[in-house]
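No value in this document is a laboratory result; all are computed from the given coordinates. Every value quoted in this text rests on a predicted model; they were computed, and no experiment measured them. Cβ atoms are built from the backbone, for glycine too; each structure is taken alone.
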Structure 1
Amino acid sequence: MAQTFTGLKLQGEIGKFGQLELSDVTGFAELPDGKIVSGSEYGSLILWEGNLVKAHLVLDAPNKTPLHQGMIEVVYLDGETFITAGGDGYIKWWRFHDIDNAEADETIEVAIQPIKEKIIRDDANGGEPAYIVNMIKGNDHWLIQDGKGKIWKMMMESMAVTELKHFHSGKISDLVLNYN
């Protein structure tokens, strides 16, 4: 972090994506040994060692099949498990060991498989998947922020999902005050 006249700003080195397409990154987690795993806008995880890509994590290495369909917004390290979620409405759990030990051979792609997965769908909206932008862990549940204007609660044990709140989504472009 650097102090500037407009406030605190992130500073650091630019990562070398090498063979990979450049990507915006919103979700990331640091491993105990200092490596970083980050999401990507094309649905794959990238394992970084320093400022270089160590592995590009996909479901199928030869076809480069992404882990998620769309942006990975959430990357959360929970003990021996990584949790990812994003624009496709899926929450997926991955073994820490599979990600930590990912080692590319001839190509940078390394295939991993989820331990389990759960899709968050809005049944009131034709089963449309949520756009998961954040998750907060409670004692026995997760609170899930949906970019489409909802807050969901998912129980950890049963994975039962309920809608807690419904708001507007997108940018606020106008505001009207109503005096009654």
Structure 2
Amino acid sequence: MIKKRRLGLGVTQKELSKLCGVSQSMIAKIEAGRAEASYSIARKIFEALDSLAHESEPKVVDFMKRKIVFCDVGDNVHDVIKKMKRKEISQLPVLKGGDLVGSISEGVLLENMDRLSKVTDVGEIMRDAPPVVGENTSRNSLISLLREFPFVMVRGKKGFSGLVTKSDVLGM
């Protein structure tokens, strides 16, 4: 089991040895079935393998959409609908003074279809802002957020750097 996980992570016995503080010869003996690992040695090896697995997991920066189309809280709803059609997108983050304050989607527009002739600004019908994560957020952490939200914004060092939707994760 140790060998299979180690090879799956692309790690040599020597590298694993350095990470967990167990001699390379002991790891070789355990993998070959010539030695039994004590509880403390097995724990060290599996903790090292777990940390490597977490590091190798895809990060948001690896699959996010880098081109983000925003709208402003004061934008006319009908202009935003045209923008969504033109850009072929189903949802937009909504900004106010550069800050993320909400989201607008085809679903929100459909829910408010009877009011669209009276509504002028996106701010009147927008939903809460989506969550914001860092570029190094793991795919698994992102998946749990996407179960609750239609998209997640990604913040880099210089502001918003991307956006991730459910289809971005499914396309991996």
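1, 2: which one has Rg/Rh (Cα atoms, Kirkwood Rh), as calculated, at 1.02? Only structure 1 yields this read-out.
From 1, 2, which structure was mean count of other Cβ atoms within 10 Å over residues 100-107 = 17.9 calculated on? Source structure for this number: 2.
Between structures 1, 2, the calculation of FRET efficiency 1/(1 + (r/R0)^6) of positions 36 and 68 (r between Cβ atoms, R0 = 30 Å, to 0.05) yields its largest number for 1. Have a look at 1, 2 and say which one yields -500 for helix-only ellipticity at 222 nm (-39500 (n - 2.57) for each DSSP H run of 4 or more, over all residues; to 500), as calculated. Of the structures listed, the value fits 1. One of 1, 2 was used to compute mean projected area of the Cα convex hull in nm², for residues 52-139 alone, and the answer was 7.0. Which one was it? It must be structure 1, since only it matches.
Using the calculated result 1.9 for distance in nm of label points 7 Å out along Cα→Cβ at positions 76 and 108, pick out the matching structure from 1, 2.
2
Quick check: 2.4 is what I get for distance in nm of label points 7 Å out along Cα→Cβ at positions 116 and 148, calculated from one of 1, 2. Which structure matches? The structure behind it is 1. When distance in nm of label points 7 Å out along Cα→Cβ at positions 4 and 164 is computed for each of 1, 2, the one that comes out at 3.4 is 1.
Kindly point out which one of 1, 2 the value 6.8 was derived from, the read-out being distance in nm of label points 7 Å out along Cα→Cβ at positions 44 and 124. If you can, show how the numbers build up before the last one.
Details: 1: 3.9; 2: 6.8.
Working through the options, I get structure 2.
A value of 13 was derived for relative contact order in percent (Cα under 8 Å, 6 or more apart); which structure in 1, 2 was it taken from?
On the way: 1: 13; 2: 20.
The correct label is 1.
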